[in-house]
Structure P
Amino acid sequence: MKHPQVVSERQWQAAREALLAKEKELTRAMDALAAERRRLPMVRVDEDYRFHGPEGPASLLDLFDGRSQLITYCFMWHGSDDFCSGCSMFVDNIGHPAHLHARDVSLALVSRGPLDEITRFKQRMGWTVPWFSSLGTGFNDDVGAGDGFALNVFLRDGDDVYRTYSTTGRGVERLGSNWTFLDLTPFGRQEIWEESPEGRPQTPPYGWWRLHDEYGDDPR
């Protein structure tokens with residue numbers, strides 16, 4: 001295995017600072033892209049999808065679990081003997097939901113497979129994220145997943161649901177932390193430093209952060 005070049009501390013620091021300048025430039029570009037994403041228009045979802053979940057039949061509105069924003073991840077499903085390792089790695093990196101819930105965001109998995117098979121695999125992996133079967137619906141096709149995977153973001157206004165964002169392929173690779181999830185939502189991180197449209201909810205950074213067992217009553 002070929003290792004990086006060994007240099008002096010001074011040379012390393014100079015190289016690090018040169019790279020840091022590019023990283024900071026990328027961070028600013030990502031912030032600008034997130035701001036543009038928050039200005040995307042949205043499309044109303046009129047289809048009455050009927051999912052199957054642990055509590056029985058569920059609508060798309062039910063997946064919000066009472067919150068105003070919803071992220072769904074279509075987990076690729078090719079049968080109980082062919083689990084997708086890439087989708088599994090993605091789910092392994094989903095953090096404690098309390099942080100998303102604190103910003104009025106729910107996250108749910110959706111698969112075009114039988115609920116009993118999904119449940120067995122979920123138990124095997126030790127996951128707790130809500131997971132619903134879309135078998136028999138057109139949801140996966142309608143949100144760009146088909147037989148593969150895709151991440152979508154929805155916003156509800158009362159009982160009306162709108163699709164605000166979608167990504168798949170390598171667009172999903174960088175996801176996995178609460179911050180990048182929140183950056184995909186129309187309200188963003190809801191912190192005052194963000195450049196967001198007028199009227200979006202915003203509070204000071206750091207102040208809303210908690211240990212996941214310290215948020216108290218589930219904020220909605």
Structure Q
Amino acid sequence: MDFSQFINILKVKLSGPLPGREGQLVMAPKPVDEARFGGEEQVNARKGAVMILFYEDQNKFFFPLIKRPEYDGTHAGQMALPGGKVEPEDGSLSQTALRETEEEIGVKASDIEVIGALSQLYIPPSNFLVSPFIGLIRHKPLFIPDPREVAAVVPCDFDVLIDQDYHKSTMIKVNPGFSLKAPYFDINKEVVWGATAMMLGELVSIWNRK
């Protein structure tokens with residue numbers, strides 16, 4: 001399968017009904033926080049968007065993950081997708097994802113074609129309602145990470161993402177008195193868990209649909 005075939009198949013699969021909660025739950029930490037799936041909390045949530053940006057490299061299909069720097073905040077040091085909060089100048093959520101991708105990892109928004117979206121996901125710890133978008137770039141990008149927001153760019157091979165051997169589980173200490181059992185993707189020896197894993201879990205569910 002070449003890149004164009006891969007993208008065409010993905011477009012078709014994204015055009016159907018999204019699995020939503022069903023796809024997200026596969027990679028949800030346990031116990032499941034039901035606030036993620038509806039409720040009054042989401043009415044006043046901050047809006048944000050992220051990008052799953054596909055590109056080809058040596059006949060394989062990749063997208064970049066980012067590792068957040070260590071800081072005094074909720075998601076310090078975690079693996080994430082490029083993205084962030086909606087700004088007043090953004091005309092749409094997809095524009096938020098494009099702008100944030102350019103700002104965080106240096107890929108020009110004008111080089112990215114948005115081909116679809118996944119289901120929104122509420123993130124209770126930071127009170128964000130996040131919209132994930134799927135994009136593509138026709139050449140291997142040169143990543144220029146913003147050191148204030150990105151400690152490292154970690155390419156993810158799509159074949160690894162959909163390989164069950166890399167779907168694992170571990171205990172995550174959320175705070176000194178509370179731990180969660182968290183499914184995660186083992187990507188380049190990084191633990192990709194939480195909301196990012198849930199969004200990618202929906203993507204895997206969509207790809208695996210017949």
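No lab work stands behind these numbers, since they all come straight from the coordinates. These figures come from a predicted structure and were not determined experimentally. Cβ atoms are built from the backbone, for glycine too; each structure is taken alone.
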At a computed 3.6 (distance in nm of label points 7 Å out along Cα→Cβ at positions 4 and 20), which of P, Q
Q
When P, Q are compared on mean count of other Cβ atoms within 10 Å over residues 116-123, the highest value belongs to Q
Structure from which 48, 39, 32 was derived, Cα extents along the principal axes in Å, options P, Q:
Q
For mean count of other Cβ atoms within 10 Å over residues 108-115, which structure out of P, Q has the highest calculated value?
P
Can you spot which of P, Q the value -7000 was calculated from, given it is helix-only ellipticity at 222 nm (-39500 (n - 2.57) for each DSSP H run of 4 or more, over all residues; to 500)?
Q
Which entry (P, Q) yields the derived value 25 for relative contact order in percent (Cα under 8 Å, 6 or more apart)
P
Winner on FRET efficiency 1/(1 + (r/R0)^6) of positions 100 and 172 (r between Cβ atoms, R0 = 25 Å, to 0.05) once structures P, Q are ranked, highest first
P
One of P, Q was used to calculate distance in nm of label points 7 Å out along Cα→Cβ at positions 156 and 188, yielding 1.2; that structure is Q
Given a value of 3.6 for distance in nm of label points 7 Å out along Cα→Cβ at positions 68 and 92, calculated from one of P, Q, which structure does it belong to?
P
